[in-house]
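There are structures below to look over.
Computed from the coordinates by the stated procedures, all read-outs in this text should not be read as laboratory data. These numbers were taken from a predicted model, which means no experiment stands behind them.
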Structure P
Amino acid sequence: MLPAIVAAQTRGRPKSDNPKVSTTIRLSPDVLDYFKNEGKGWQSRIDKALKEYVDSHQ
């Protein structure tokens, strides 16, 4: 294979063992504002908050 083709195939993030799933969720405006006002990564922070909730209720 040409080196350029090989390099193009290995770009980007490595594949995750536990990939996230794309979905749609409805949130209260105040909840969404809280997380968005914290800046970049707000979706990851919502995910973390939900994981902590699930872990504490199992």
Structure Q
Amino acid sequence: MDLVLDALAALLPSAGVLALFAVAIRAVMRADSNERAAVAEFERTQAQAATQTSATPRD
């Protein structure tokens, strides 16, 4: 039984680092996804503004 506990104790730090790495990568992926959505929304509003500006008659 001590052998199993020793093996688990040896693997615990690596498992903890893996969990922290997974959380960090997930945060980076979510930030990238949110940034892409924000850029797409910005470009959409800019395109609408350009369309409205070009659609208004000029004297």
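Descriptive notes on the structure:
- For 17.5, 53 (Rg and Dmax of the Cα atoms in Å, calculated) the corresponding structure among P, Q: P
- At a computed -34500 (helix-only ellipticity at 222 nm (-39500 (n - 2.57) for each DSSP H run of 4 or more, over all residues; to 500)), which of P, Q: Q
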